[in-house]
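Structures for review follow.
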Structure 1
Amino acid sequence: MTAVSAAASLLAMRDILLASTILLLAGSAVAQEAADPSILTPERVFSSPSLNGPVAKGVSLSPDGQLVAFLRSREDDQNVQDLWAAPVGPGEPYKLIDSRALVPDAGELSEAEKARRERMRISARGVVEYSWDKQGRYILAPLEGDIFLATRADGSVRRLTETEADEIDAKVSPLGNFVSYVRDQDLVVYDLATGRETPVTTDGDGLITWATAEFIAQEEMDRDTGYWWSPDERYIALTRVDESPVDVVPRFEISGDGATVVQQRYPRAGRPNALVELYVQDRQSGRRVKVDLGANTDIYLARVDWAGDGKTLYVQRHSRDQKTLDLLSVDPATGASRLILSQKADAWVDLNNDFRVLKDGRFLWSNEDSGWRHLYLYDRDGRLVRPITRGDYPVKRLDGVDETTGDVFFTASMRDGKELPIEQQMFRASLNRTIDPVAVTPAGGWWNVSVNGPATAYVGNYSDPKTPPQSALYSIDGQRIRWIEENRLDQSHPFSPYVSHLPTPEYGTLQSHGETLVWRMTTPPGFDPSKKYPVVMQVYGGPGTGAGVQKSWQPLTNQLLTDAGYVVFRVDNRGEGDRSQRFETSIYRRLGLAAVEDQTLAAQWLKQQPYVDPDRIAVMGWSFGGFLSLLTLTQPEAGLAAAMAGAAPTEWSLYDTHYTERYMSTPQENPEGYAETDILPRLDDLTGRLLLMHGMADDNVIFANATRVIDALQAKSVPFEMMLYPGQRHGVRGDPRQLQQWRTYLDFLDRTIGPRSVSETD
């Protein structure tokens, strides 16, 4: 393509995308789109059917290995999901539960369920989760606040509840005799044979809640349940949560219909947490015993697991400062506990889901004692037997164990024993000796797998920059048994009209303080390196999450930006997860400072590239990414022209205990660190234009984080822009609002850094 034609193409893209913004009429957008239908518009991204194609979500193999279940968005509404199934052998997938047929008019969810879904980042409606019994006879599916049970034998769907209250966290018991759920803060068990409900607890009310994960557990600890059946169905371990010690933080929940003052119990850094106790209910005797979690009640109940024989309950106890993670062995008949293993760290001990009890009483668990997260085998008393994995890479998760063969399956980002952050595969190791792992899934992209119980098969979900998410069932040696959703990017695919503009990312590295940072860059169609382009830096950068720079299918909004003429750039800074312990803990007591140093380094590197306009670089991010966007806009060395900061924490003492204290300690113990990371003293150093965005009902990063910045900027007479979302919590939900959000982004970028490249002579 010639320079003239490239410039003309980018100008056309600009005109089309500007037609999609709030500044121009919709009719103009239609006219322009007809001129070049290959250019992606926000209107098409946020409409149905999804441009990602038929993506299977929540895929699982039945315990008997004969049926695959998965969630699929409806073609008429991508935000509503149905439950589908497919036989392992020949046969087409079929709809098992039609959410709209069963509940045609979905009403409002309860506040408790809204909050729970917000914590789990569930934005869809319809069937959003499901579970099997241990035999695979039933599939339990909560649907819009009530409970439905699908029977495999005849394909029937049975409605178990129809009440005004929501039944939340529903489970089918391991042997398939009961269904359990929480209603009005109490645990209830439903007998499938008799249809009779039996309350397990009866005094849940006010600030007392049974069998439900507290706010901190849901939001920060990756624990979204508060009860656990024993494998033989005799016992139920369950929590009792008392929120009375937690501070009341009054906040306005502002919606389009008005404002409500919510007296939210919010555990801020350095302040009291909820009191969480653990009990074991004996279903046979009706006796309930309290589990001995130690004399110190100011701890976190991190994980609860049963041994396969149901005779031992394992509890992970996390200290308040998160420098110690204890493993307790508990007698379910008495509640008596003993400490069998502790993990300790100078900064913090991360939680994980790698604990696995074997049939002979030995167990697998992971730790970072070597400087990298690896798997280890222990005897039943917590003595180390041997390492399962080793090397300069982190194990991301334990996927499965075949106790017959001794094979151990795990996910990692590595090649030849060295970390490779941009790719992800499943590997095989051994229980019986420490060996070099063998790759099960191919290299070159991003794999997420779900291994069945006996580790004889797995569901593999794969994507790469040119392949939208695919799902298939594989034998454990990696041979594909059948497609679940092939999602082939052919002419019939919804994305087909736009595939000619699909960016091909470039990957590279930068060095910062002895650490290797990985980056990804995508360029506009018709990219001409002799011209200078505006750049959008996408940031998240927060700890506790995995890689943002991946060889995977990218969000469709990335192509919106490249089609608008922007270079899109992302770098994973120090502090982000799934790297070495040293890489992750470099942020300790200085949350955000190492990250902004790395983002500044990236901005300086971009300005040195001959195809980048150094005066037209913007940054955008949400949540921690919003915080980091604000920080970077205050760095003179970065010299950014604009920032879009959404739902940003702006002063860490306003945020919750488990997250903030893990990285910052408490405000009382680290006042200098809290002061150093506060946004307000930095506002005099803004280098460019600012767009603030925040949900006005945010119960995670409360709205006060935004209002203190708004107030300070107004007091300084500093102009800025603001977009607030009535009724929205920590994320912006629903196609219409997300469309408005991206129209706002594009409009702001057009006015601050411009939508197209320019030559040296322009």
Structure 2
Amino acid sequence: MSKKFTCVDLFSGAGGLSRGFLDAGYDVVLGVDFDDAALKTFKANHGKAEVMKLDLFDHSNIDKIVEYLDSRNIKLDVLVGGPPCQGFSIAGPRDMNDKRNSLYLAMVKLADRLKPQAVVLENVPGLIQTNNGIGAKRIVQDFAEIGYKMTPKLLYAPDYGVPQIRKRVFFVGLRDSDVEFEFPVATCDKEHYVTCADAIDDLPSLQTDAGEIIYGEDIQEYKTPARTEYQTKMRKNSDKVQNHIGSIPIEKTKKMISLVPEGKNYKALPEEYRGMYKYHEALTRYHSQKPSLTINTGHRSHFHYVYNRIPTVRESARLQSFPDDFIFYGNKSQQYKQVGNAVPPMLGKVVATKLKEYLRRKRLIKYKMIDLFAGCGGLTEGFMQTGLYEEVAAVEWLKPQVNTLRKRLKEKWSEEDADDRVMHFDIQREEELFQGWDDKEFGKGKGLDYYTSKVPKIDLIIGGPPCQAYSVAGRVRDENGMKNDYRNYLFEHYLSVVNRYKPKLFVFENVPGILSASPNGTPIKELITQGFESIGYYISNDLKKAFVNAVDYGVPQNRNRVIIVGLNKDYYSETQKILDRFYEEILPKFKSNKVYTVKEAIGDLPKLLPLFDEENHKKRRSHTTPECEISWHVPRYSNLRDMDTFTILEEDIESGRREYDSKKISELYEKKVGSKSPIHRYHVLEPNEPSTTIIAHLYKDGNRFIHYDSSQKRTITVREAARLQSFPDDFEFVGSRGNVYQMIGNAVPPRLAKAIASAVKELLEEI
């Protein structure tokens, strides 16, 4: 089990910020504050975390924190806190010399002593808005002097699902780094903000049928089911309502409140009453269909959107995104103060989750993986692009693909020993694959056991056996329907590797046809399911959910695939529930918000114009060679007959006539070639749509991938095929042109692979 990142919270209060870090999977070990009631609340709601009551005006108390962590051998990863800076607050009187403004220096000094990998400081917007941002500049400078690159940003709570209009500035500092922290993007737009009613209308009303406000009981039952996703989230670990005690206003106040419409304040009172109130938020009634105003510590200015009372502690906590199982201690005033002073846990969680990506890279905690049937490394490329994975070994039996992957790992990812770890070998020879080989065909190799012994644990195995045996198209072409194809059972060797190294999970990619293939009467799907269950791995019981189209993930190509994720029962419970969430919630998060077209993918590449003179055609040159630094952008040879055919079909699309359907294309083929074909031999890529599926057969015949530009009269180049598969231009292929077309057609698009890798990361983080 991976070690969790540790977190200490200074000026913790009740611990809203650190609760966000706890929910994001951190180990919160200590909360420090001077408020007894807040510390009691903190300790009760942060697992095994301890608390310390310290006055941090006295910097000598920092020694006590250091001693506490040292005595328990705790290495601090993240220091978080929200030091009071009232002198910069826009809401109160601004005093740049307020001694509380310097409390952040306690965080600076503790960070200098403990040298955590990151510091997160939350505070009022006035730090960047008052006096030309002098407060923020001080903080950035002071942390810079001890080696932290601090990045400030104003975050707006409703943008992250918090039902409250709350602006706060967050500073995130990374130690010994030139990288600026990139804050998480908003998860909600204005049209989908969580409203007051969305947040709290399931809580008991605390009002009798006659309209009287009551106190209610210390512990109450929910009166209605959760109505919204937000309410469900808040109630997830709670079956009772606590901290929901009403406050009964005096008759004068109750009368004033009753005169204020929803969403208005004292300014809406009849004229004779307005002079009674001097501050702008007085008698503010929340609006049911909007987020609340900023929750404050005074709790006497704001009122329920329906009932003539102030919101309860629980209602205020809900609006701050505290879940219902977070219980507040102290008297009611102390509880309100804790809620008002807190960072919304949901806001803390999104920052903490994003920070974890940087910490993993910083600490070089990368998930260890093996790639089987690796090909040229499309799947590996996507996983490596996340910066979260390390390839321990890869296995591939085709030499050009092996050489390509080795070259990429060495030149792009600085894996100097890639020549050894990318194994050129036949996976069917299992004993040698594990223990090593000395072979005339494959040379010498140390075997998988050697490389896996160099790491503590293999976290995941990725890859998919060759798809031709499962492909519907392949079964149609083969006279025996692929029944006798050895590739039908290559997954058994994949299974053997999984069984030997027991990763936390595996990712098995293949064509949709694998779900319908039954070469000897037994569906391959059943064999795969039973095989993996026999060694303690579970896949989805509804593999239709595993269907993905690469076009949805930013790949300019319609490419349907099945992504089978298998979970090790020793690491995961409720596997089907987790897998459902993976396919329904986690993986879709990484979809692209744009569909990319063929023209967007390849339209900027230099034109390759036709040569019609006989001399060049005798030399097997049909097009010009571009002057550019982009490799593999050289056209394959096209004869004059094919070029004429391409022109007819390209101009048919360009003109908008679109006369050439499948029947007419077959007739054109017969006319040009002099023989009939049962399948349609030509296809022009539509410029304003994604490409059709790039296939390995491209290495034999490019006529189903004709460039859309009639001035070029050609099929697509290797680089264009690579672009349509989302390979970056710096990805260098090794081998003949036929080899490269084949490996590109067989590859997993790196953009799709990156999305899968990012989604799988969330599963791995759950352990």
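All of the numbers you see were taken from the coordinates with simple rules; none came from a lab. Since this is a predicted model, take the numbers as computed values, not measurements. Cβ atoms are built from the backbone, for glycine too; each structure is taken alone.
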>> If helix-only ellipticity at 222 nm (-39500 (n - 2.57) for each DSSP H run of 4 or more, over all residues; to 500) computes to -9000, which of 1, 2 did it come from?
In response: 2
>> Comparing 1, 2, where is distance in nm of label points 7 Å out along Cα→Cβ at positions 551 and 711 highest?
In response: 1
> Quick one: distance in nm of label points 7 Å out along Cα→Cβ at positions 151 and 727 came out at 3.2 when computed from one of 1, 2, so which one is it?
Replying inline: 2
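Tell me which of 1, 2 gives -0.77, -1.18 when you compute log10 I(q)/I(0) by the Debye sum over Cα atoms at q = 0.10, 0.13 Å⁻¹, for residues 159-502 alone.
Values: 1: -0.77, -1.18; 2: -0.76, -0.96.
Answer by label: 1.
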> Can you tell which of 1, 2 yields 14.3, 40 when Rg and Dmax of the Cα atoms in Å, for residues 543-622 alone is derived from it?
Replying inline: 1
>> Between 1, 2, which one scores greatest on mean count of other Cβ atoms within 10 Å over residues 559-566?
In response: 1
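Looking at mean projected area of the Cα convex hull in nm², point out which structure of 1, 2 has the largest value. If you can, show how the numbers build up before the last one.
Values: 1: 32.1; 2: 42.3.
For this comparison of mean projected area of the Cα convex hull in nm², the top structure is 2.
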